[in-house]
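Some structures to go through are shown next.
FYI, it's all coordinate maths here, none of it is from the lab. Just so it is clear, the model here is predicted, and its values are computed rather than measured. Cβ atoms are built from the backbone, for glycine too; each structure is taken alone.
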Structure P
Amino acid sequence: MAPTTARRNPARSEGTRPGVIWAWAVAGVILVGGLFYLVWKSQFAAAQSYLFDTGSVAEESGYCLAVAQDVVAGGPPVGSYVDEAAKFWLNRLKATGAPMGPVIVQARKRLAGDLNRRAGSNEDQMAQAMEVCSRRAVMYGMRFRAFQ
């Protein structure tokens, strides 16, 4: 009898086994899936923030209302961009159901304190605050007629 020799498949090399390849593929899929889950979950981990370190929607609305009412000496002209912003923040404050009087008083105190603490002219600070509040209003869905 002639000795039999095992034939080797030339397409398969010694170092690669199908089980090892499948194990790495499964590990890669699990890793990518886990990273996707962690990134997706982390978007909910950030605390909701409000402008000017206010602690609620009502406080933010009151602060931006105070800014919109005080940015122009004598109040905003009727129908102007600043008037639109003031109406938006007033309606947003009303929608929260918070007692408006105390919220507005507290917001005005906070605004006055911020103006006194920061360096620079009050006009510049108010203009910057108005811009920040307006950008937030746009983020909340406000469309200013003055800019259309």
Structure Q
Amino acid sequence: MDAKDDGWGECVRIADVVIGRERGLADGRYFRERSARYGTWGIPPVTGDALVRILIVLAVRQQQSSSYGGGPLLVEAERRLGEYRLHELFAGVPTTGVDSADRVRVDALRLLVYSVTGQSVITLERLLLEAQQVLRRVVIELFRTEDAGS
């Protein structure tokens, strides 16, 4: 496996930790609320979280080489989700080393990005907002933990 593939795998691990950590915040309330929102949008919660996870992977991947990790990496990833032209996020997807399920999720997000219908745009904007909120909550929790330890 080449270095690019290792980078993708590291971004996947970071996104998994972020999603897992956010699910435990506020006694799982954020996760339950997010799942309920997915339901109102007609998206199964498992699918919604899988797409949010890939958005986090893509954002972390864009920031990976320019950040030191931890909080700063996540802060930049969250910020970039709102600033990037979305098609730029896909530049970080390697041609090898991405498992088939993640490849399908990347392709589904690409379809949303390049779709011209209103509902697809709304769905994508909602998923982006969810990804930003997940990252923001974890960053806030990380800094609170650091402050408590000081």
Structure R
Amino acid sequence: MRFTLTSTFAALATLTTVIAQSCSEAGRFGLPSVSPSTLSPGQTFTVTTNLTCAIEKGNTPTYLDYYISASATHKTSGPILLARRTWDKSSPPIDTFTTTLPNWFYFDDATYTLNLQNSFEREGPTGEKVITAGGIETPITITGIN
């Protein structure tokens, strides 16, 4: 029994270390994915964000804002807000929603990303709590541009 109990604790300690090490720095605000990742205006798609590492690193969301952003060699419009979500801290560490890509001003020569802004509470030097934010982006492709 002693060997089994010791082995069990050792296995749990190893598992905890592996989980902690598997959280990359990039995942500190959440890891969003888009399905499908190739979209056309008016198309419905699903966003799923794994918040396990964000929560583990102390960046438990208060709010989650999702945007579509463009980058090009010419002027593009600012980010398009897809969703603003209030995070329920008692929820599992996955945020999922379905939305539609708005009909907007997209360009064939632009590169697009889905941006996640995780707004989370931090305690300042005097104990006062403030909300600060960090973000991560994931590439998407927009086709069917008029």
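Where does the value 23, 21, 14 come from, among P, Q, R, when semi-axes √(5λ) of the Cα gyration tensor in Å is the thing being computed? Numbers along the way, then the final one.
Working: P: 65, 16, 15; Q: 23, 21, 14; R: 36, 19, 13.
Only structure Q yields this read-out.
Between structures P, Q, R, where is distance in nm of label points 7 Å out along Cα→Cβ at positions 27 and 131 highest? Could you put the intermediate results ahead of the total?
Working: P: 5.2; Q: 3.2; R: 2.6.
Largest value of distance in nm of label points 7 Å out along Cα→Cβ at positions 27 and 131: P.
As an exercise: helix-only ellipticity at 222 nm (-39500 (n - 2.57) for each DSSP H run of 4 or more, over all residues; to 500), calculated from one structure in P, Q, R, equals -5500. Which structure is it? For helix-only ellipticity at 222 nm (-39500 (n - 2.57) for each DSSP H run of 4 or more, over all residues; to 500), the value -5500 is produced by structure R.
Once relative contact order in percent (Cα under 8 Å, 6 or more apart) is calculated for all of P, Q, R, which comes out largest?
Values: P: 24; Q: 32; R: 28.
Comparing P, Q, R by relative contact order in percent (Cα under 8 Å, 6 or more apart), the maximum is at Q.
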